[in-house]
Structure I
Amino acid sequence: MRLLLKFNLIFLVVFVAGVIGAGKVSYDLLQSNAKQEVLDHARLTMEKAVAIRTYTNDQIRPLLETQMKYTFLPQTIPAYAATEVLATLAKSFPDFHYKEATLNPTNPRDRAVDWEADIVNRFRSQADQKEFVGERESGTGRTLYIARPLRITNAACLQCHSTVEAAPRTLIDKYGQANGFGWQMNEVVGAQVVSVPMVVPLARAGQAFKVFMASLIGIFVAIGIVLNLMLYLLVIRPVTALSKLANRVSLGELDVPEFATHGRDEIGTLAHSFTRMRHSLDQAIKMLDA
C-alpha cells in the first residue's frame, strides 16, 4: 500500500471521527441554547403576568371599590387583567399563549383542559414544587410551556370564592352561582401556564448547525488537500526519485546522476547518506577491478 494512500486512510478516519464528534457536540449545544432561549421568553412572559396581577391588585382595585358595590368589574381581578393584557399581546404574537388554568373557575374561559388539569393536580400533590417546565405538541408544532401554581394565600380572594352566600351579589349576577366556589385557604386552585412555540428557535438552530457542519467539512477537505500536496511535494516525490536512483544503482548502473538536493531536513540527510554510500560503492568496485 502506497504511503499517500495510507496517509489518506488515516486522515479519513480522523476526519469522520472529528466530524461526528463535533456534530454531536454542536447539535446538542445549539438545541440546548434554542430551548433556553424559548424558556427565557416564557419566563419573561410569566413575569409580565405577575407584574400585571400585582399592579391591578395594588393600584386598580382600590380605585374601583366603590363602583364594585353596584356592579361587578372584572377589570379589578388580577387574573382577568393579566389574561386580557397578554391576550392583546397575543394578537401580534399568536403563538404565545397565557392562561390561568383553573379547575373550578368563575369565568368558564379559564377552565383547565386535560393536560393543564394534570399540571394543576401535580402542583396539588407536590406542595413544594414552585415551577414546572415541559414540552408538548400543539397545532403549530412543538411547544414549550412553563407553569406556576395558583395558591390561595390572600384571604381577600375567599370573599368571592368561598361560598355562594359570602360572594358579592354583583358577582353572582354576572357569572351565576354554579362555578368558582368552594376554594380554601392555601389550596392550589389552578396554574399560570405560558406556552411558547419552539418552531422558530429550533429552525434557527438547525440552520446554524447546517452552516457549521458545512464549514467544518469544507475546512477538513481544504486541510486534506493542502496536506496531500505538502506530503507529495516534500516527501513522496523526493523519496520516489531517490528510490528510482537507488534501484538503478543496485542493478549496476554506475553512470546514474547524483540526487540533487539542498535541503537539511530528513529527506536531505537521506539523500546525502545515499550519495556517500554510492561513492563508497564506487571506490569498492574500483579496488576490486584493480
Structure II
Amino acid sequence: MTEPPLDCLVIGGGAAGLVACVYLGRFRRRVALVDEGKSRLGWIPKTRNVMGFPDGIAGKDLWARMREHAANYGVTAHVGRVERLARGADGIFDATSGKQRWRARFVILATGAVDVVPELGGLAESLQAGVVRYCPVCDGYETEGQRVAVLGREVHGMRESAFLSGFANEVTWLSMDSHASLPQDALAHLRERKVAIAGGDPRHIHCAPGQGVTVEMHDGKRHEFDVLYPALGITHASELATALGARAQEDGQLEVDDHLQTTVDGLYTAGDVAVGLNQINVAAGHAAIAATAIHNRL
C-alpha cells in the first residue's frame, strides 16, 4: 500500500525551516525536513539580535538549539539536497534527493541564500573573528569607532556604505571603479555622511584575525581597515520554486502573498529566499505565518 502523502515537506533546515517544523509539529501534522546542512547560521560568530540571549549567541550554537527544539516534536532531519520538486495533476508535490523521495500536500521552501564571496585568503577565520562581516543590519552596531571598508559596486555598495556610516565609525567605500556611474546627488549624500570613496579596483585584499584588513590597489596605494563588509550581492536559492513557475525578483527572492505562499498554489516559502529583510527574526516570523496558514488549509 502506498504511504499517504505528508501534510508538509520543509526544504531547508536553517532558522526558517526549523521554526516551521516546530509549529507544524505542535499542530500535530505529518512533516519531514530535508536539509543539506549549509545554513548561513553556521557562519555567524555571534548574533545579538535574537531575543532571549542578551549577551549574544554563536550562530552554530543557536542552530544546534533550534534543531534540538524541532526534534522535541518528532521532526527528523533527512540529510540531503532536494534536486527535483514536481507537482502532480492531483496537486501532490513530489521531491527527490538522490534515492530518497517524499510526497506532500504542501511544501515550505526555506532554502535561504548564499553571499557572493570575494577572493581572499583566511575568510573563514576572519568571519569568526569579526574582521569580515556580511550583515550590517545584524552587526553594524559592533563597528562603532572602527575603520570600516565596504567592497561593492554601484548602488548596492553605495547603500551599504551609507547605512554603516550611522554607527560612529569611519567608512570607506571600495567602489571598484563604479561610483562614477552614480548620480551626483547620491555621491553628495555619501559626502554628507563622511564616507570616503576609494576608486579603482583592489589588486589584493588580505584579512586576518588580530591584523585587520589590508587593501592594495592597482595604483600601489594601500589602505588599512579594522573590518571589511563584502557587498557583492546575494544569490537566493529559489530554483526549485521557479522551475514550477513561481515568480521571483531579479535577485531570486520569491514573490509571496500575506501568508508566504508563492504564486504556485500550495508552495510556501520562509526566510531569506522570500521577499523581505534577511534576518533570523524575520525568518522565524515567516515560518510561523506559513506553517499556520498550511495548518488552517489541511
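Each of I, II could give distance in nm of label points 7 Å out along Cα→Cβ at positions 72 and 120, but the derived value 4.0 comes from II.
When helix-only ellipticity at 222 nm (-39500 (n - 2.57) for each DSSP H run of 4 or more, over all residues; to 500) is computed across structures I, II, the figure -7500 traces back to II. So mean count of other Cβ atoms within 10 Å over residues 64-71, computed for just one structure, reads 10.8; which one of I, II is that? The read-out was computed on structure I. Among candidates I, II, the computation of P(r) over Cα pairs in 10 Å bins from 0, in percent that gave 6, 26, 29, 21, 13, 4, 0, 0 used structure II. With FRET efficiency 1/(1 + (r/R0)^6) of positions 16 and 40 (r between Cβ atoms, R0 = 25 Å, to 0.05) coming out at 1.00, pick the structure among I, II it was computed from. Traced to structure II.
Coordinate-derived values only; no laboratory data. Only a predicted model underlies this, so the values are computations on that prediction, with no experimental measurement involved. Cβ atoms are built from the backbone, for glycine too; each structure is taken alone.
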